[in-house]
Structure P
Amino acid sequence: GAAELSRPLRALAEDPRGGLQRLAGTLARYWAAVLSPNWPRLQQVLDADLGHRARRLTAGGAESLFADLHPAIHWSERRLAIDLLSADVVDLAGRGLVLVPSVFFWQRPMAVVEPPWQPTLAYPARGIGLLWASPESSSADALAGVLGRTRTDLLALLAVPRTTTELAAWLGLAPGGVSTHLTALRRAGLVASQREGRRVLYLRSELGRQLLEAAPQ
């Protein structure tokens, strides 16, 4: 016979509407407690990844897009190969493929191709390795006496693109003050800016990276 349902599943089967309401409430509380406080930081990494992928697709087509998506993903002769546990061959038949960057896993990509679901490829977002990095834990301390603590911390944080608002929230400073420091760093060639839609993102330049990495540990 069929396996007996566990108590939570049995309660859901007996009262689907009430069970869904309880599940929705649990997810809402989880969002408020865990994800919402960190969402600006997570969204920044996701948005930066999407911008990077769009530029690669525009500049070099599918081959350029998939070239640095993940070591397990390969594009060749109009075919996309993904090194997963299964060896299935799937014809998308015009259904398209949605790319979804993720900050919650980083070891391997994940593909969903079975109907009726939209074919989707989830992959580790670019920059998640530095998502929770703290400037105090890097060689930034050695530069603080020269550049100043705030500008040094900004330089350390800008290993991935970030907005003035995010940087201000991260450092606990007013956006206007952060903007002044970013302008000084940009004029010195240590920081570059780029527009993504209505937002301006700042990123450490190659010179800024070299300066930070050359500082003694």
Structure Q
Amino acid sequence: LLVIVILLFRVSRASLNLSRNRTRFIIIFSILLLFFQVLITVNGTVLGFVIPQLNNFGPFFPITDYGIERGLSIASRFLLVVLSSMLFVAVTDPTLLAHSLTRLRIPYRYSFALVIALRFLPLFDSENQVVRMAQKSRGIQPEVGGFKKILRTIQYTFFPLLVSSLSRVESLAISMDGRGFGISTNRTYFRKSNWKKSDTLLALTGFGYILLCSMLALGYLPLLSTIV
């Protein structure tokens, strides 16, 4: 699945738009997930120890093949969730998504809330960059290393971002009230989503994949289960 998502990035020509800090966070967090699973998993064939035996001290924390396999699986799932979310945001038009959800008989209030969330994600990101540049212009650098320094960094970053976000939300709420949002149960749309043959193909492919995974998990395909 991870390979498929990466290929979809290539096919859709969607950009990751990952900064150096975000890339570093994703890589470090994936490695920590792998290392944590190796530490807590004791089942399987022992390949070595994190802390080897020194005289009468040790060994501690065995490294097993199942622990490595489980760690790689958890880290891959984390990367899959992150990349899938980024792909969804990159290729999905929030307006068309809201219209599609409304056609599925979902109340337009909920679909509009989802649209607002998707619209505000890049705004929050840009606002965060503005706050950081304003801090640097005043000689305030992000501090990492101790609990107090982290709290101080959060204080300098989080509260200005919170105030700015609440101001944007208040302006949006006033604008929605001024335009009569929620008065009528019927909605009109300037842009509408149409069902295409590619949507049918994608839906059938997804349904087939879910069915195949369910049959593998329930043991209805024992021969294929041994191969996978």
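For structures P, Q, calculate FRET efficiency 1/(1 + (r/R0)^6) of positions 60 and 188 (r between Cβ atoms, R0 = 30 Å, to 0.05) and state which one comes out highest. Ranking P, Q on FRET efficiency 1/(1 + (r/R0)^6) of positions 60 and 188 (r between Cβ atoms, R0 = 30 Å, to 0.05), first place is P. Given that distance in nm of label points 7 Å out along Cα→Cβ at positions 172 and 204, derived from a single structure, equals 3.8, which label among P, Q identifies that structure? That value comes from structure Q. Quick check on the output: -13500 is helix-only ellipticity at 222 nm (-39500 (n - 2.57) for each DSSP H run of 4 or more, over all residues; to 500), derived from one of P, Q. Which one produced it? Here the read-out was taken from P. Consider the structures P, Q: one of them gives 7, 24, 26, 22, 14, 6, 1, 0 for P(r) over Cα pairs in 10 Å bins from 0, in percent as calculated from the coordinates. Say which. Going label by label, the one that fits is P. In this comparison of P, Q, the computed figure 12.0 for mean count of other Cβ atoms within 10 Å over residues 44-51 is attributed to Q.
Among candidates P, Q, the computation of Rg and Dmax of the Cα atoms in Å, for residues 4-51 alone that gave 16.5, 46 used structure Q.
Here, each number is a calculation from the coordinates, and none is a lab measurement. Just so we're clear, the structure is a prediction, and the values are computed from it rather than from any experiment. Cβ atoms are built from the backbone, for glycine too; each structure is taken alone.
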